[in-house]
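For reference, the structures are reproduced in the following blocks.
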Structure P
Amino acid sequence: MPTTVALPLNQIAFAVIDLRRTEAWWREGLGFLPAGGNRLLFRPPLSDGLVQKLPGAAMTCWCMVGRSDWAQLEMFQYEKPNSRLMADDYLPNNIGYSRCGIWVEDFDAALAQLELIGTQPLTPPIGPPGQRRACVRNPDGVFVELMEDDPLPEETGAGRQDCPVAIRTATLSTPDMARSVEFVTRGLGMRELPIALHGDEHEALWGLAGASCERRVFVGGSDNETILLEIVQYLKPLGKPLPADYRLCDQGILNICFGDPQSGKGVYAMLEQAQAQGAVATTRKVLDLNLVGCVYVDDPLGFSYEFMWAKPGWAHRAFGFVPTTMAERPELDNQRVDCSIKIAASPEQLFAELGDHEGLSSWAGLGQIKLDKPGQGERNGRFAERIVNSPVGSIREQITEWTPGQGYRYRILEGSPFVGYWGHIQLTPEGKQTRVDWTVRFRSRIPGMGGVLSRVVEGKFDKTLQLLKQRLEKR
């Protein structure tokens, strides 16, 4: 009888909209540590057909680690194709990787730190002291459960003791429990644990009070230094299926990974085992760089898994399993422009002007602006796309976050000399005045032109803010 191949579940991967912002949330809010990253590997020609079934994809990857030695968060910001935004009505009973669970050493301190950076739990914590749970959403809308009780208590004293947080669970919402269990046990070599991570009372934490579902918990490889996989089938309410045009680069959790910390031997064996259970490799071949490598597969229900390896030493550090400094990671954007002004007007008055996309054309000096696609909920709000006809050509921008009276965030989708362009307009009341901060980050598409573009952008936005001040204070 053949031996079952089992590798530890060691990674949760995310498609993010603003890499710096999301990374700062995990680091400043919860205490995760910066680790390695890569930019060169994830772009043509190396990325073409090799990873993530996204031909011609270009992205920057950053990793973060917690207490466990062989577990990481992996974050991708895509330059091509653009990640679609998570739907406003997304719930964790939707089909796919729906949430993750994090153990925190000091539950109260974690909630307090998250509050400092603007994140509140969706409901008050539940559970007795020592077993409290809460749920928050990160900047990409991902549901993140905070656990005071460690579901892997034998691991609490292992790993990086100076790190107050550990990745503990990933949850998969499936339409067919039997088929998912069959694949993870026979195809991935996981074994079921006789524990319950959650009861019905926990569903209220992420907005599903009264939900009816079946839950099962699995572990891969060994009990040590791993992440638990929880498989849930919601019976009431039924979750929405993945959209027909869904891609791995769309905002949210994109997949989970099983890793061999020594060599590629286990990965090739697991690939063969998974394919025997109906998995389909979504890459042209295994990306084998000797010291490190990976392959992506889809299971019979279409869920994505990665199998990877990294040999001890340099590869563990370079590919994000050893803490490093921020400066050692590749930068998506290397230019930043900050413009600021104080105006004698209320935040609501300023938002009415700055949030009127087509109205900007008449006074802001930024060119002719047309609202090409309305937002969801509010015409000018999140998901809205505007076309700016500027001196550098026609630029399509999308609103990614919309908070009336406080500001909004946006990104450039196409048609500009910028790569990874991210913008934020923030309104802060200060007595009878309001401070307007307009910040943008980007990389020049043309090497060596970043400084020139920064000066042009700064001049444009400074002039716009002066015009805004004159416009409102004359009233």
Structure Q
Amino acid sequence: MLFNSIEFMLFFIIIVSVYFIIPNKMKWIFLLAASYYFYMCWRVEYIVLILLSTIVDYICGIKIHESDRKSFKKLYLLISIVVNLGILIIFKYHVLIEDTLVAIGRPFNIYYIFPDTRFLLPVGISFYTFQTLSYTIDVYRKKKIPERHLGIFALYVSFFPQLVAGPIERSVHLLPQFRKKKTFDYCRVKSGAILVLWGLFKKLVIADRAAIFVDDIYGHPELYGGILVVFATYLFAYQIYCDFSGYSDIAIGTARILGYSLMRNFDRPYASRSISEFWQRWHISLSTWFRDYVYIPLGGNRVKHGRWCLNILIVFVVSGMWHGANWTFFVWGALHGIFIICERTLGVATDIKSPMTCEKNDFVRVLRHGIGIIVTFNLVSLGWVFFRAATISDAFAIIFSVFDVSRIDLCYFETSQKTYDLRVLVFWAFVMELMQFMHSKYKLDRWLSNQNILVRWCCYYFLLFAVLMFGEFSANEFIYFQF
């Protein structure tokens, strides 16, 4: 059941209608049932995996808290880690491991015969296993008292707005919200609905329209080269951003309608002046997860430079492999790690909260800011080539095709349909960037709430008009559903 489908719209309307009618003490039961139904719409039997993670981490959390001996605490933490990561490895990485062993053994005439156990990847498995694993670690660190109510803990693991692709919520933030009384709040519901509409705009009008060109050019790399490959790579950067941030907006908006607050997952990542700043703005829930549960335990930046470099590479390689069972993601993650190491070595890394530069000359400040954004965007786009390509060799073929001027097809946009699609895409991408910039400077939601009803509803209808008239309603799956 996709967020951008009629089925989900009807499902959510029913959920909201019933949710605010039933007594507050019944709301968690209703939401839990709805969340399990939502997940089982993909594949019924995989609900067992969520139940397994839920029960194991529920028990381990209580046992960690109750155990007097540190060795027992570590044992239950280890059980939680092994079960959650074991589920990931079995269902997501076993094929990659088998294929890699076969490839390594072939030159030495060593052949492995594995049973045919290619499972259909459970949707959202990387997200909910990380979410429930963070709960157990927080209990072990004494940052969270274990949840004794099994039903509410199960709801925390399976809450349908963010179940499939995040944001990856921490238990200290989301769990207490399930115990608070929820009532209908018109302002909150309207705010959530607008955010849902904004997410649909990103997904349907920009991401799915960009996919028309990206799939065509990347699907036939042997036919295109030069500027068209660069063009498709830049478009993919916008496609994946609008696709994933659009999902996050819909998730946050639907949760807000129901009375729940989810963390912000994106903050204009392509306005970053460095790769390190990019990762403070992109997929924030995941980057902070790796920071708190991998990077800091490894020593963070409180170690010697060589060890710090190793820590960064470990974090980004693991982050890359988290995204998919393919060595292309390994390279993608390693690239970002290398970029950050180079930034720190050269002293050009910036922080999201830092001022643009220290120059007094406004022109120099703006120029350095602009150059930083352009360089960062191109480095990120280079990484997206490996993220998008099916194999590492395909990725390098695409990169090298940029310099093959013999395959530049200047007639690609001669058809009226492609010209129209491109114009529509460029126009609405510009509108999106303008609105995001204005929101970062002037908080458009607050500004809009202070306007009269005519101005407000004209803005709402303008966004709705854009979605209905220019959206691609082919119910394309969100990119991050495969992770």
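Readers should treat all values here as calculations from the given coordinates under stated rules, not as data from a laboratory. These figures come from a predicted structure and were not determined experimentally. Cβ atoms are built from the backbone, for glycine too; each structure is taken alone.
If mean projected area of the Cα convex hull in nm², for residues 238-429 alone comes out at 15.3 when worked out from the coordinates, which of P, Q was used? Show your work: numbers first, answer last.
Values: P: 16.0; Q: 15.3.
Source structure for this number: Q.
For which of P, Q does helix-only ellipticity at 222 nm (-39500 (n - 2.57) for each DSSP H run of 4 or more, over all residues; to 500), calculated from the coordinates, equal -4500? Kindly include the intermediate steps, with their values, before the conclusion.
Numbers: P: -4500; Q: -21000.
Here the read-out was taken from P.
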Q) A value of 4.5 was computed for distance in nm of label points 7 Å out along Cα→Cβ at positions 6 and 86; which of P, Q is the source structure? A) Q
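A value of 24.4 was computed for Kirkwood radius over Cα pairs in Å; which of P, Q is the source structure? Please report the intermediate quantities before stating the final value.
On the way: P: 23.6; Q: 24.4.
Here the read-out was taken from Q.
Here distance in nm of label points 7 Å out along Cα→Cβ at positions 334 and 366 was calculated and came to 2.7; which of the structures P, Q was it taken from? Walk me through the numbers on the way to the answer.
Details: P: 2.7; Q: 4.2.
It must be structure P, since only it matches.
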(Q) If FRET efficiency 1/(1 + (r/R0)^6) of positions 278 and 326 (r between Cβ atoms, R0 = 25 Å, to 0.05) computes to 0.05, which of P, Q did it come from? (A) P
